[in-house]
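As structure tokens, here come the structures.
What follows draws every value from the coordinates through simple rules; no lab data is involved. This structure is a prediction, so every number in the text was calculated from the model and none was measured. Cβ atoms are built from the backbone, for glycine too; each structure is taken alone.
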Structure P
Amino acid sequence: MSTPRILHRLMRVVAWLTLGAALLPLGGCAVAALPCRLTSATLKIIPVVGHAAASPFDMCSSAID
């Protein structure tokens, strides 16, 4: 195997381990609410209408919790 291929695989493994370590402390409900929270946070970046567009996703995450 060439060195770039090994580095690419190592980077993928590190990325997956980092994602797993970030999700590990979350409980079952928090993992289920994560997509709602991420979408809400992303929408809130949009000026003027961001907070209004994010409110259904805020309610979604609150309902799951």
Structure Q
Amino acid sequence: MGLENRIKATAKNIEGKIQEVVGDITGNTQDQVEGKAKQAEARARHVVENAKDKLEQMKNQFKKGFE
């Protein structure tokens, strides 16, 4: 499931960048802000996935220690 979440986060980041650029071009402040918010959400999702990966690695190392 981690890969699926990373793909969704990347898609959200791209969506946010596009929305921000459209807002820049049109002068629409709301689109700029919403685009930046989507990018921040995507970064947060990536942080969560990285933390999950790290915990999984630690769990596996811990298990190896008892084998």
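A value of -27000 was derived for helix-only ellipticity at 222 nm (-39500 (n - 2.57) for each DSSP H run of 4 or more, over all residues; to 500); which structure in P, Q was it taken from? Traced to structure P. For the read-out distance in nm of label points 7 Å out along Cα→Cβ at positions 25 and 49, a value of 2.7 was computed from one structure; give its label from P, Q. The structure behind it is Q. Ranked by FRET efficiency 1/(1 + (r/R0)^6) of positions 41 and 57 (r between Cβ atoms, R0 = 25 Å, to 0.05), structures P, Q are led by P, which has the greatest value.
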